[in-house]
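The structures come next, written out as structure tokens.
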Structure 1
Amino acid sequence: MIDKIVKRDGRVVPFNKEKITFAVLQAAVAVGGRDREVAEGIADQVLELLESRRVPGDPDRPEVDSYPTVEEVQDTVEKVLIEEGHARTAKAYIVYRYEHALKRQGRESLTYSKDNIPYKKLWETLSWAVDTDCYSLERIRNYVEQGRFPHLIEHSEAFYRGEITNAQRTLASRLDDVRVVIVSGPSSSGKTTTTIKLSEQLSAEGKRFVPINVDHYFFDLETHPQDPSGDYDFETPQALDMELLNEHLSDMLAGKSVDIPFYNFKTGKREGVSETVSLGPDDIILIDSLHGFFEPMTESVPVEQKFKLYIETLAQVKDDNGRFIRWADVRMLRRMVRDMQFRNYVPRQTLRHWYLVRRSELRYIIARLQTADVIVNSFMPSELPLMKRRLGTVLPDLVGELEGDLEKSDALDRGTRVMELFSMLPDVDGEDLLPGDSLLREFLGGSVYTY
């Protein structure tokens, strides 16, 4: 049996058939398939073909000549998928393979979008940062060192309130037609708090949100792809039963009552009904979801009846080297803190899982941003020192654990980059200065809202 594989850089590492199964199942899920047994069967056929091609090694060299290369394995996967009649899965697999090749070469993806944010929105954010003197980590340090950190919090909170007000005004202009509001954005952008605040302002217009918890539409856990380390991929829209969701949306808009399923995260299964809901004459369906802009998710709703709001941490802050800090890093810090606070996850799990989060964001969320009716910037310069206080002593140990783990190079890169960011930030104990309705309390705790 094959027990080793040759990496692209020539290293010989242990062969793991489960990685083939995971890759095939991921590709299948992307096109609507969920049969793990079929994926395992494909992996078995791939292994059988690879075994049949093995040749004795050169006597003057180690047996490395007889080990398959990564490229040979991937070529064989494509061949088996096509020959077994799984053309759509093969296409998805080829796309994933091509995207990873571009990433290794440091080239731009042709199907992913890095930000897709209108320049006007970025200019408004940068202009505000300049006006409030928080456009760099150096200026943020000055706020803390000069005892003006409470003022930075006030500026940040006021900016976010203005973003909510602008979103509410835009929605109010379309209330005669809108029946479904979709709040979307990448992980930890602040969708839940933004939704609550928007709901508060909308009630003044005599309208009421009827929220649909999309998490209850997850397929049973046993049908999700699971990587060799045991990590499940919940981050793709195909993890959701979109057919059932669309059926329920259509029925509600037609005046019918629907039974929303209940997804038990402890058992990983849908179990019974969570609630029965229907729409009143002044009610609007609310969908708060990472993948709300993914067209098949709400295809049963006419376009003119949908209002799409997008949220992102559009930080326009430069570090001491003149580089803009990364929006995804800001959100990763939020999620680390939230996962520790509310989900009993250690930061190591969040950091190692983030590559799945980011990959799904780029493919399914950010690429569809141009369909948004309004964009809300949820970044607060005041959050950076607060995140350092929560995580600054944790990250060095995490990065130390990841060094030398070639399978987790993405996590190492992100962890190292955030450590460098923290080295440029002051440590401040200012959480008690945050108002109870602050968006940051969605992650730090102590909110007046119930999440």
Structure 2
Amino acid sequence: MKCRLLRVSALALTLLLPARPALAISEPDRLWLVAERAFADGLHPLARHVLERFVAQYPDDSRVPAGVLLLGRSRLLLGDAAAALEAFRRAQTLQPPPGRPLEARFWEAEALFRLKRFSEARARYDEIVRTDASSPLAPDALYGFAWTELETRRPEPAATAFRDFLVTWPEHPLAPSATFYLARLLAELKQFKDALPLLEGFPAKYPNDRLLPDARYLLGLTRVRTGDPRGGLRDLREFVAAYPTHPSAPAARQAITQTLAKYGERDELQERLQALLGETPATPEGLADAASLAGRLGRTRDQEGAWRRLLKEFPDHSLAQRAALDVALLAFKRKDWKEASTLAQAATRSDEDPVKAEAWLLAGESDLKLKRLAAAVKAVEAVGAIKEVETGVRYRALAGLGLAREQQQQWRAALAAYEAVAARSPDATLREWARERAAAVKGRAER
């Protein structure tokens, strides 16, 4: 590769130098030769520079239309979609029309797609397919059309486009991608039986495709969804064994655990639990799954141990914040109010509103038990500031606020909290308790 770049660079320098009489080559010819060679060899910055110089200095050259089209492609390959779009639109105004029929239109669609102007790109792709379905550009245009449907959240038309692509051009180089994305769309639409044959045939038909790992992972999930949990478990295990570092491997491991939890025998669950607890290196997802399985098996000690390992080994992971709440709940049940408060405070760092709300509530309830009234008020008031909170959690927090205000002898604030709970809590027991507390403080609040 290095030698090829050196040869091209040497050619570029030679051709860009002022012409010597013996060479008998004009400057526009030199620029064009360098641009073509640089583009062909993947030297797109050089190609762009030379082409911009060529079309600016020699606007009347007969190769300018082709040069503008090539300039647009160079810009697009360099990630400058806006400048590429300008070139492709300009190319369509020049004579003779550069490239194949509709080629500049196709590249305009590609630039629009990269600029996330999906509706405009969709119209260009559709125009190409409708104008000439036999065009060499038609397969790429239909594939691009399908992706614009995906990006604009129109899964059914996207699936139709991918299916039409595969029917019309089953041997096209983009067929593996179209097959996978069609299968994924069908799975997302819960049409698992239609997705299954596409995924089952993928490994044999496209054994070297870059999407093979993704297809094998999706195949396992799809088998489970179609009522074949054993087959799905086999596929998911094979996927994890073959691609342990794949981005979907953690999700596959979690799917294995969830499938076993739902369909597995007790011996299988215990075997999976031991495998998760002994996993090296440990992962936050694996420890969370181990805790879930241990709970299902009634092995409370193993469950708490997995949560505590998750807290210790992965303290900044989002799953650790959920684990902190779970361990805090166990501590609260043991009446270890101090640990419950500490762990609940750690769980309040969660990005998930339901976890955060429950953590603040538990922190407040623990602080109430510890007579740390100011901290309790701060915690339960934090619940009210969270958007996505279960109604039951919200009114438990309001009840806790009433208790804290009562113990602070802030009778009116306590009464207001109790009356709100008594009037609107969905929990009948909590409503009755709040009415009793409201009656107990009402006289003092009215003085």
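Coordinate-derived values only; no laboratory data. Not measured: the values here are computed from a predicted model. Cβ atoms are built from the backbone, for glycine too; each structure is taken alone.
18.2 is what came out when mean count of other Cβ atoms within 10 Å over residues 76-83 was calculated for one structure; which of 1, 2 is it? Considering all the candidates, the number was obtained from 1. Given a value of -24000 for helix-only ellipticity at 222 nm (-39500 (n - 2.57) for each DSSP H run of 4 or more, over all residues; to 500), point me to the structure among 1, 2 it was derived from. So the calculation was done on 2.
Quick check on the output: 0.30 is FRET efficiency 1/(1 + (r/R0)^6) of positions 188 and 404 (r between Cβ atoms, R0 = 25 Å, to 0.05), derived from one of 1, 2. Which one produced it? Only structure 1 yields this read-out.
Taking Cα extents along the principal axes in Å from the coordinates of each of 1, 2, which one would give 77, 59, 38? Could you put the intermediate results ahead of the total?
Numbers: 1: 77, 59, 38; 2: 107, 58, 45.
For Cα extents along the principal axes in Å, the value 77, 59, 38 is produced by structure 1.
Taking 4 as the value of relative contact order in percent (Cα under 8 Å, 6 or more apart) derived from one of the structures shown (1, 2), identify that structure. Corresponding structure: 2.
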